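Alright, structures below, take your time with them.
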Structure 1
Amino acid sequence: MEVRVDCAFFGIQLVVRPPAGDPFQTEIERLIKMSPADQTIADKRVLYTQLSNTLLRVLSFSVAGYWDLIRDPAAAQKEFDSWCGDIEVTMREPAPFGGTYRQATDSHCVVTTAFLVKKGSNSDLTLGARCDIAEPLYFARATFAQLIETMPMLNFASVAGDAVYMVPGPGGVGPSGEELRGEGYEYLKALV
């Protein structure tokens, strides 16, 4: 008999264009690679603390983003599956766009985090409080700073699922600015 746990969904997607030579992409790759498949609660706290610190460091180089908190359990599971599934498909697709290939000079890095948090838990309540943001401020850098800072605040004993993705993968060239303004990325909003 399967026991279903009601969860809320919380996700952040950040588009970063770090200056040449910045170790940001390498730092994120290292964090993802060094994360064991069977992470303990302590491992997750370390991962999301380091990830949060790295994302906060490059927030000024971030050009766009998106975030969402969904507290309806059925919709939350679907959103988590959608975010993770769509990104995994994107990571397997070849890099060409519009008949041309991506150029490293216009490469962006897209970092995505997704969480399923048990409803009614302290983590759920923390997300509810920290995501209670006036709509005109949804895409302000200060809002993204607050949301990124929330990740290591979660009690990972109450996190039913989590994922971190970075596009491009190791050694790849990320989507161009033109590509990010096109089909499949319409949901992204410029950060202010």
Structure 2
Amino acid sequence: MTHADIKAIFFDVDGTLISHRKHAVPVSTIDAIARLRKQGILTFVATGRHPIELKKLLPDYLEFDAYLCLNGMYCFNRQEVISTKPIPKEDIKGLLKTLNLKPFPCTFITQDEMYMNYANDLVAEVQRDISSDVSNTKDISHVLQEDILQVIPYGLDDVEISTVLEYMPHCKATSWHKRARDIIVRECGKDIGIQEILQYY
């Protein structure tokens, strides 16, 4: 493959665009992305993070052609939403049952918002590890009226995660921290989001 064959490049955020040791995007990376765009190569972000987090982590002048967020559950560009993949209401009902049986901290994520049922020191530690703030706490009684794209349970071991997923049969968990997981729709993921963005362009 030659440089002329490259039409698009996807960038992860954590450990690729930003270093959690320096909490910044290196100038060399910013310059390299600018050069790619000048050559007509499409540049995309592919991350498990929410756009709210990206606004805090990435400088405003660092532009991309499109964004694959929440592990492919929410793909968009500056003009429109390319795709969203909400978790089925049945699965959200199942999650609420598990929270009633044995409460644990959990982030609920919509297209525009991130909020938690409650937070503790563990949540603060996990979020600090990824240079991110703890989401606001909020009453989750309304959650079935919203399109939830991703949830993040904290402090559960493998057995406990498996139990939660028994109540969420259309979902799967992906690991990004030893004390937290992303739960998304089973048939989706970054690979599917990448395909959808490439089809769009």
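The numbers here are math on the coordinates, done by the rules we state, and not lab data. Keep in mind the model is a prediction, meaning the values are calculated, not measured. Cβ atoms are built from the backbone, for glycine too; each structure is taken alone.
From which structure (1, 2) was helix-only ellipticity at 222 nm (-39500 (n - 2.57) for each DSSP H run of 4 or more, over all residues; to 500) calculated, if the value obtained is -11500? The read-out comes from structure 1. Between structures 1, 2, the calculation of FRET efficiency 1/(1 + (r/R0)^6) of positions 41 and 153 (r between Cβ atoms, R0 = 41 Å, to 0.05) yields its largest number for 1.
Using the calculated result 3.5 for distance in nm of label points 7 Å out along Cα→Cβ at positions 49 and 81, pick out the matching structure from 1, 2.
Matching structure: 1.
Suppose you compute mean projected area of the Cα convex hull in nm² for every structure in 1, 2: which one lands on 11.4? Derived from 1, not from the others. With respect to relative contact order in percent (Cα under 8 Å, 6 or more apart), the largest value across structures 1, 2 is given by 1.
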